[in-house]
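A.B. asks: Quick heads-up: structures coming right below.
Nothing in this text is a laboratory measurement; each read-out follows from the coordinates by a stated rule. As the structure is a computational prediction, the values presented were derived from the model and not from experiment. Cβ atoms are built from the backbone, for glycine too; each structure is taken alone.
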Structure 1
Amino acid sequence: MSKPAYVPPKVWRNDAASGGQFASINRPVAGPTHDKDLPQGQHPLQLYSLATPNGVKVTLALEELLALGHSGAEYDAWLIRIGEGDQFSSGFVQVNPNSKIPALLDRSVEPPVRVFESGSILLYLADKFGALLPKSPAARTESLNWLFWQMGAAPYLGGGFGHFYVYAPEKDEYAINRFTMEAKRQLDVLDRRLAESRYLGGDEYSIADIAVWPWYGQLVRGNLYGAAEFLAVDEYPNVQRWAEEIAQRPAVQRGTRVNRTWGDEDSQVPERHCAADLD
């Protein structure tokens, strides 16, 4: 016997468990749930994160900046266990009132500057160090086009496709089909762009590539949602070429390990406080 169709109430109330992997931490209000200060280390830059795609963006950027010789990009990376609700502590909410990782605190200036939303952090770091973003207005704008494209597109891939394909309590054909169509359209957008240029912004590697790679690069490499076959990622050869080239960068190989607590033991560096933590 089929389940009766869901009829939304006139006014929604949070009175039923939503189910799914993250049901225990989802709630319809903001603000802290408990008092706890954030730890602080020796470096000016304090990162509070987890190695989700959004978190990896920032550690990639920081490791790339260090590889370029920017010693001011040294950072402490503290683990935020989102499954345990660390992002709802009073200290974290002070740095990011939206209670999402990653969040950055720059103590090299007075008063310290908080930076939240991964795209904002990437742009902040690029401007602060004068790196990872082309200097010419046209190339800079093209890179920013793709940075902000990613910020708008990824919720469809993660909160849409990834949620219903992997995390939802039951498989819903309509939702999976709808978001699969959008995920493949996004991959096609990228593939067409990368048929024109080596990197998303043009000839220069930039924060646009750093933003997009942990999502779409890892997706076509089979490292996200276990969906490479389902999405037929071999249909996007230009994205695959780009993804593999970036995966070979030493800074990318270092950055993907930071704040990671799953997978092979060698891939896990739950916290990073000096370069030796990654050696």
Structure 2
Amino acid sequence: MAHYWLYFLLGAWCFPALSCDPAKDASRIAVAGGSITEILYFLGEESRIIATDSTSTYPAGARLFPSIGYVRGLSAEGILSLKPSLILGEHDMGPEIVIKQIENVSVDIRRIPEAHTTKGITDKIFCVASVLGKSEEARTLVSESLGHKLELLKNAVDRSSINGKFVIILSIRDGSPIVAGRRTSGDGLLRMVGAANIFSDIDGWKPVSLESIAASNPDFIVVAGRSNDPGRTIEIVKQNAAIKITEAAKRNQILVIDGMALLGFGPRTLNIGLDLISLASD
């Protein structure tokens, strides 16, 4: 039997009505955001998809649909040419002028709310399910497929199981890593698992020097991997003389994790959280 905490997650989900109200027609969906695509597959509703954006790389079948471009660089003409009945996007899809153009031709377009917490993941799933008219099915699926993972995460955080300091690197530009500060999905992930973020004193995703990472001496360095960047970022990090002296390097605890799984706050992010807890627990 699920614990009270799981019942809370399943029963107390809340979201903006306009974003999550049932759609009149959800038969032809264009998706802008890899986590939304992942959720549609999780719900078993991928047959409704007619197009995906460039961040929709999981599962592999998601890459076979016509592309509508990058989630934050959409084109109204390109999307509308596919005749979607519904556009589902992550909270940051854009640009805003394109969203307005689509709204002006009366195509149903929804931004799915996002919060970088465990409950935020389940709320996102429930919101997408609500738009599709599948709320009850989603409750059952989340309970059966994710309930155990949610319980493990909560118990681990309650016990303060995770040890060590973390840094999450989104990318490296001109030799400077872009790291997760507070109010980012990376910081949210670390908070979700009860881990310490060495850059929680900065705001947003910010460039820092490799030397500043080394000076903070993280126990774990997590790099967001990309399908078009196989191993390049991790090699830059590993070869840096300053990084080589960190505990993370000495213990071979520099990790590359698929960026959407790591930071997308879809169902797979729960798996990443559990992996980090397993790695960094006594």
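A.B. asks: Match the computed value 18.8 of mean count of other Cβ atoms within 10 Å over residues 77-84 to one of the structures 1, 2, and report its label.
C.D. replies: 1
A.B. asks: When FRET efficiency 1/(1 + (r/R0)^6) of positions 157 and 269 (r between Cβ atoms, R0 = 25 Å, to 0.05) is computed for each of 1, 2, which one produces 0.50?
C.D. replies: Label of the source structure: 1.
A.B. asks: If you rank structures 1, 2 by relative contact order in percent (Cα under 8 Å, 6 or more apart), which sits at the top with the largest value?
C.D. replies: Structure 1 gives the largest value of relative contact order in percent (Cα under 8 Å, 6 or more apart) among 1, 2.
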